[in-house]
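Take a look at these structures.
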Structure 1
Amino acid sequence: MNDKGQIITIIGAGNMGTAILAGIVREGLTDPLNVRATGLRREHLDAIHREYGVTTLMDNREAIQGADVVLLCVKPQHLDPVLQEINADLPEKTLVISIVAGATLEMLSEGLNHGCIIRTMPNTPAQIGQGITVWTATDEVSELQLQLAREILTAFGEEVQVTEEHYLDMATAVSGSGPAYVFLFMEAMIDASVHLGFPRHVAEKLVAQTLRGSVNYYDSQKDHPAEMRNNVTSPGGTSAAALYYLEKAGFRTAIARAIWAAYERSVELGQGRHTHNPEK
């Protein structure tokens, strides 16, 4: 469904909003001038216009006029004012796609008085076109709109559609927050390498390429991770010694508990609970 006349509005052209915008322009989903981006800082919008040739506005209500798709890319704390601002002017058949963490379909539908909504959970690598987005839609979304949504979401990575919304909270814990876990693991490996005696720039290169190469190797082999781990772990060798210590330290349990904690927090946010006791 590559209609160059589609008007796509991005409300909140921050890091993720700009990444989505860049993907839409790069993939030629519509004419750049039919892409509208809003934000709070004029100088930032001017920079986006110069780089991508899109239309930029400060007024959200003006930006949604006649739009075929409206993407909500604002921070969670800014969502309610935006919903109140645009709900009276939102065209009835417009597809609304939200990337706002914790914003349920019910919250969005009530806030906009609108039924044609898709809720998504992208992740940070979308900013370089390597993201993964899990998404679900209301019954009011048409087949043509579902197809258009897939084209938009694949413009900045891969996509997985689910039929039940509770999978979005799970995705938040796994793929949404997942890059943070990877970066912490990278940081720990780099610091340990420096402790061994490597210069930091060498440690960073070793760790980054090890992770990158391991993921690419996994993709090429399609074997179970446990089998691949066994293949590189010689009896009585260095890998065996390291893995023994990781298991003894509760590495696997810590990962499982961390993902569960992220899932519970996502559910809390969906219930409007903005404070959290991490020890509870």
Structure 2
Amino acid sequence: MKRSAFAFPYIIYALIFFLAPVLLIVYYSFTTKTDMGTILSILNFKRFFDPESPQYMIVLLKSFKISLYCTVICLLLGYPMALILSRLNPSVRNILSMLFILPMWMNFLLRTYAWATLLEKNGIINTLLTKIGLPPLEIMYTDTAVVIGLVYNFLPFMILPIYNMLTKIDYSLIEASEDLGASSWKTFWKVTFRLSLPGVTSGINMVFMPAVTTFVVSRILGGNDSILIGDVIEKQFKMVDDWGFGSAMSVIIMLLVLIFMGIFSSIDKQAEEEGEILI
């Protein structure tokens, strides 16, 4: 009885701040403004999937493509960093971990504007290239600039969960694999990587999902030439004042994200089972 009483405020908090906004968005997604007033319909979803006006689907696919690039780059950069970090002396490891976390303490918007200063036509990077006799780079307001900004902002979210899993691996398992004659690569692939797979799936979740719906990075670094689905949704709410269509796109993205989360969750569960078998 006492436990139920303690849980009651948290249930109210969850209903007000999590469930209520989601239900409101779902409701708005089925509303359409007409000359007769606001009606309930599925016209917003039909409009999004209309084959005669595929611009929204094209933007969605582009958003997933850029998010995939960002996730793959974060994984390729983040895993080696996490592996090196996990094998360092604890005192050095703590200092470097702090350096990875430090940018996250800054405002997301400020970090993105910092990259705009670096990548713009007369920015720091192009100024240095010009001084050493190299041609300037045309990166600003391209998909490349957006990917760079996303990787910089989300890389710590890939490193930290992988690092946490690597530090929990029993080193005796690695030594046993090497004693049995396995090569360094085979030991890494069969033992280290498999045991760290839950951290990898968590990192992918934490990078891919927010990268799909981002709009700040694409707006600042991509401009009008690199519009993502998050920019389209923001425009529907702020500029067009079409809450119904903006909510419908949000619901579609939410459902796709839930599907991906379910896939990653099943992979994570399978990896944990394999890890228990190894142990």
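A short reminder: the numbers here are calculations on the coordinates, not readings from a lab. Computed from a predicted model, the values in this text were never measured in an experiment. Cβ atoms are built from the backbone, for glycine too; each structure is taken alone.
Just a few scattered comments:
- Comparing volume of the Cα convex hull per residue in Å³, for residues 84-219 alone across structures 1, 2, the highest figure is found for 2.
- At a computed 2.5 (distance in nm of label points 7 Å out along Cα→Cβ at positions 68 and 196), which of 1, 2: 2
- If you line up 1, 2 by mean count of other Cβ atoms within 10 Å over residues 244-251, the top spot, with the largest value, goes to 2.
- If FRET efficiency 1/(1 + (r/R0)^6) of positions 108 and 180 (r between Cβ atoms, R0 = 25 Å, to 0.05) is computed and equals 0.00, the structure in 1, 2: 2
- Relative contact order in percent (Cα under 8 Å, 6 or more apart) derived as 25 - corresponding label from 1, 2: 2
- Structures compared: 1, 2; top value of Kirkwood radius over Cα pairs in Å, i.e. the largest, recorded for 2.
- Taking FRET efficiency 1/(1 + (r/R0)^6) of positions 52 and 76 (r between Cβ atoms, R0 = 35 Å, to 0.05) as the measure, the highest value among 1, 2 is held by 1.
- Comparison of 1, 2 - label where FRET efficiency 1/(1 + (r/R0)^6) of positions 28 and 116 (r between Cβ atoms, R0 = 30 Å, to 0.05) is highest: 1
- Ranked by FRET efficiency 1/(1 + (r/R0)^6) of positions 12 and 132 (r between Cβ atoms, R0 = 41 Å, to 0.05), structures 1, 2 are topped by 1, which has the highest value.
- For helix-only ellipticity at 222 nm (-39500 (n - 2.57) for each DSSP H run of 4 or more, over all residues; to 500) computed as -15500, the structure of 1, 2 it came from: 1
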